[in-house]
Structure 1
């Protein structure tokens, strides 16, 4: 069996499993049509004022930057364990990784993403 045929079989199997799961969930899920379902809810306290308010994009950018640097530290732990086995090439790769992330941080800093207003 060639690679393209194998890829097509795997892709069609995955696609069909997803479609079957969505159809079964749609058919078997309980439904209740109540006017209370569309109301905003927070901790059992009725909301006051407009509940659909916009947030500044700076909050999302700050959160994405946090996630990027959080993942960076998680990726550095396995590297620290195997640093002796990798030699100078491993050190160079990780330093390249850190330089790219540092450049991203400097870029975000210059753009003012880290300024909390």
Structure 2
């Protein structure tokens, strides 16, 4: 996968918009960031997850997911190795991040996957 795939999938989420945070592309729903391309130069996308969600993804796919180094990682910011992730795993992970930030009206209207 490439950053363009990450962008396309992130923007396919209901009401997702692209913005910019410190000069890096970010993806928002309801004004809240759920993913970024802050580490694109290192071939990573970033998901904003809970620490529990992060732990599950890292445990299931340690070659694909890892905590962002430092304090952000301890709070759930999770790197996605774009060179190793498949489109279905990336879509599922982005959906998880989107669901964490989406307004309740969108979550309740969103089909379960």
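Given that helix-only ellipticity at 222 nm (-39500 (n - 2.57) for each DSSP H run of 4 or more, over all residues; to 500), derived from a single structure, equals -11000, which label among 1, 2 identifies that structure?
It must be structure 2, since only it matches.
Taking FRET efficiency 1/(1 + (r/R0)^6) of positions 7 and 79 (r between Cβ atoms, R0 = 30 Å, to 0.05) as the quantity of interest, name the structure among 1, 2 where it is greatest.
Max of FRET efficiency 1/(1 + (r/R0)^6) of positions 7 and 79 (r between Cβ atoms, R0 = 30 Å, to 0.05): 2.
Hey, distance in nm of label points 7 Å out along Cα→Cβ at positions 71 and 103 derived from one of 1, 2 reads 3.1; which structure?
Answer by label: 2.
With Cα extents along the principal axes in Å coming out at 64, 59, 26, pick the structure among 1, 2 it was computed from. Show your work: numbers first, answer last.
Details: 1: 64, 59, 26; 2: 33, 30, 27.
The read-out was computed on structure 1.
Every read-out reported here was derived from the displayed coordinates using simple, explicitly stated rules and does not represent laboratory data. Quantities reported herein were computed from a predicted structural model and do not represent experimental measurements. Cβ atoms are built from the backbone, for glycine too; each structure is taken alone.
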